[in-house]
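Visitor: Some structures are shown below for you to check.
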Structure P
Amino acid sequence: MPANDAARERKRKFWALLREGRSSSAACETLGVHRSQGYRWIKAAGGRFPVEDKPRSGRYLELDDRLRIADLRLQGAGVREIARELGRQPSTISRELRRNGKPGRLGYRPHAAQKQCEARARRPKACRLDEPVLAVLVEERLVKNWSPQQISDDLARLFPRNPEMRVAPETIYQALFIQGRGQLRADLHKHLRTGRAARKPRGLRFTDKGKIRDKILISERPAEARDRAVPGHWEGDLIVGSASGSAIGTLVERASRYVMLVHLPNGHSAPAVRDGLIATISTLPAHLRRSLTWDQGTEMAKHLDVTLATDMAIYFCDPHSPWQRGSNENANGLLRQYFPKGTNLNAHGPERLLEVATELNQRPRKTLGGRTPAAALEELLSNPPRPGVATTG
């Protein structure tokens, strides 16, 4: 029998003997344990018979285990030696000492460790959003379509010395997905990117796309675009709706995450996308027109025309590799909150596209250190590249 199971059985028999009317000393003598051990068991139970409940899983440390750990630590035993003695993994012992102990052999107190463990195991736990003021601050930002991560970062900046007014993103998600908690309004999940009231796993769907002639693959894109050190490198794609192939073009600047939307009132054929891109890209200064990375969709069949008109090099991702346009994929996910799948995207004119892009560009982004894409782009515009630096990548 493993050491921890044997100790658990001795403790059970000790209480059984006390219930039969034996004294603590007599019970310890019968079991062959020291009287001090019986005193520890009685003290841990608060001087009362423990409630007979269902046994805990053997994966958890109990008081007997912790008492043994303390004894072995006093004897100078290391983590691996203690683990072998208790029949446990070394990581379990290491985690127990780190969580409930202090440096040195005398820093581990088994009774205090047991109380801390029982306190952590109590359910339900108090939620940070039980604080009404904090809940109101979170709700105000959710209504503005801020993500839980953005809310968490913003509160950390607003209350740097008050940890009670901060909240983790996962706490917000749990408050929205588990409505039994009731800390946030039930309808606020509609302001999440997906609009869902529960998590849903996603699968990947691969579709074959037509071939693009004279394309330059992403492997030939300059290194300055890959490390985002130089502004002016963009990623692009389409979000497609219903109603005869309605679509909106999306452009994201890699260094600032600045979003621009391309109005495509005539569909997403190659000529329509070409004209829309030329009109949008031409509004940018020359030093912000270095390169554009797109997937291998046939809407870019006229890419050479775009390059000639805008002096912007265009590179194409490898097939089925959306992570090569990570910033654009992220932006498209945000945009789906405004332009849901299966809706007629032709219903949105240039003014609405500008309004949505402005809202996204004025949100603080964690990847930008809390700055907004608009502020990041403003810095890029006010610091043009030095003379002699190529503008087409």
Structure Q
Amino acid sequence: MKIIADANMPFAEELFQQFGHVHKLDGRTMTAEDVKDADILLVRSVTQVNSSLLALNNQLKFVGTATIGTDHIDQEFLKSKNIEFTNAPGCNAVAVGEYAFTAMLELAHKYGEKLKGKTVGIIGAGNTGSALEKCLKAYGVKTLLCDPIKDQQGDCREFVSLEQIIKESDVISLHVPLTKEGEYKTWQLFDETKLKQLKSNVWLLNCCRGEVVDNEALLRIKNQKKDIKIVLDVWEGEPFPMEKLIPFVDFATPHIAGYSVEGKARGTFMLYEQACKLFSKSVNTSMFELLPEFFVKYVKLNKNLTQLDLLRLMRLVYDISDDDRSFRQLDFSNGEFDAMRKSHKHRRECSALTLSAVKESQNWLFELGFSREQA
């Protein structure tokens, strides 16, 4: 079999070589000619998988996207062609949750504020929103959840309205899929009207899809309400973000909130497991066997952590400032937005770092995601 995989998908060759030869291509520029003789197609969010892309292919058996979102996949078309499809829900949830939590600690440090004592409104209580909620609860931060769909589905958690989130939250973090239709569509969910309603000194983070926030309106509102703090990992018009907005953003990155080594490996591995089921192959490895060894064996804690100590610990795993600096130097006209995403292979999750000499009162660090030293 022939496997076509996004070049930005790690471990595809190691995992899928038992099915056939793996060809890695640029996911954003993939064409019908490129995939005409593929038996397996592995993509990420930048590839539109539809009738146009598959116009020349009559043998495709399996499509997998190593992402939570599926708005780039024409599932009805795949179904009509009897092509099996799977995504990877939750694969990068931990990474996105930790990214947002770290960004909040960075904002608190930058402006001399305390994250504890603030109310964080999380819009979208699926995998990534729940991962952020877990981090914040471990640290003792009050959260409000808004997810009318989850609420209607009978989720046992307590939910509030979007209006209440806007009214009461000191921090708002967005974790919704991109939808353009229906009662709860998220396209430009935060338009000019909603942005005008934000509290003074609010922190707004978008780690889901760029089009959930009207970027033009955000720039106008930022000029009017200069105390708003902004973290953007996603942008309208990717891979060509609105460059005039970037100087007004506190932390800016190129859609890599979910790009931890663990998250990428988990996404590819989930597709591999589904392919094994489909083609009656045995799963002959584990995700953890793929991960490189972390550069720090363990960290010994000598005292209770201050907020700054915790930030330093988080920076040891991932320093968002490094990516922010690199992002601001990109030439977007030359495709450097995607190039930075493609080369982003260094970031780890908290679980990569093992802690020792942890007091019982600090067990919340393990709830946050750090690993415990084995006795």
Structure R
Amino acid sequence: MFKGNFAINLDFFKMKSPPLIGVDISSSSVKMVELSLVDKENHTYRIERYAIESMPADAMLDGAIENMEAVSECLRRGWKRMGTRQKNVVLALPATDVITKKIVVPDGQREDDLVFQVENEASQYIPFPLDEVDLDFQVTRPVPDNPEEVEVLIAASRKEKVEDRVAAALAAGLKTVIMDVEPYAAHAAFELTLSQLPGGGKDQVMALVDIGATIMKINVLLNGESLYTRDQPFGGNQLTQEIHNQFNLSLEDSETAKRGGSLPENYKADVLQPFCETLAIEVMRAIQFFYTSTQYTEVNYIFIAGGCAVIPGLDAIITSRTQVSTLVVNPFSTMELSSRIIPRQLNMDAPSLLIACGLALRSFDPS
């Protein structure tokens, strides 16, 4: 197992001692979530605290930290706003920074033998020296129809990608205990929402669409397995840009006005509605790409996440355009709320907290 140079135990998958704060560092903000386990037998959680802290536009670029000081300061402010004493955090890397591969190995191997096999396999497909990567693996499940073999998921990333995030957290006074991968974290939180579907969503093809500031990430799932992923260059920044163009505001003021709702009466008809229609077309395109790239011809549900997901009526517009029932993700819908949480505000923020929630769930992962 290859580790970074930091004096921490850093793993992509392995469980550490709770409690942990889930921290999602995105292109426009830092999101933090702290959960507690109320009922272990029934998997009942409570959201204790959360925070969303905006970042300067130049702090991140294509998922990489460009301004370490700005990101660290944002982390520090977010942690202070939460009012927690916990300093152990779970971070995640974007999928573009992580190479993943599933391999099949004989079941019951000794740990040393499994490590050797993983390292040998990794050396064949990672396009740079293994001493330049952080590498980890997890046994995921027995191979269907062959109980003598198991699937193993390998994850590897360049050390500097991992170390930059760890360093930013460290400068904010936080200790990184686990490094996860963003799509896996989003998937873990998304699983909490499936109880609202008939039969818990079993045998239903579901598209999870996370609309970020610059990228729309699509993950199509069936019974917990990812069938298809795609990133499209479209996000909330397009709406900010349109506000800037239409109302002659600076980009910073446009973003503030977008979040605060302080825009002229013609905003909805002239700017917001066309943006929503364009977004719905982008979702429809992503679904069409899924159909042409796989043997599947139907999606049963679309779930939208990210800051744009709470735009009033967006789910209905996507449903109309795609002819697929569209729902807004709320990973906290079945959770208890601490007295610190304002329910109405959480409902507005919940779709943006999907990854941070999934990361916070690592506190209770027995693997």
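Visitor: Give the label, chosen from P, Q, R, of the structure having the highest value of distance in nm of label points 7 Å out along Cα→Cβ at positions 147 and 275.
Guide: Across P, Q, R, distance in nm of label points 7 Å out along Cα→Cβ at positions 147 and 275 peaks for R.
Visitor: Computing P(r) over Cα pairs in 10 Å bins from 0, in percent, for residues 91-266 alone gives 7, 19, 22, 24, 16, 9, 3, 0 for which of P, Q, R?
Guide: Checking each candidate, the match is P.
Read-outs throughout are calculated quantities, based only on the coordinates presented, and are distinct from any laboratory measurement. The structure displayed is predicted, hence computed values, not measured ones. Cβ atoms are built from the backbone, for glycine too; each structure is taken alone.
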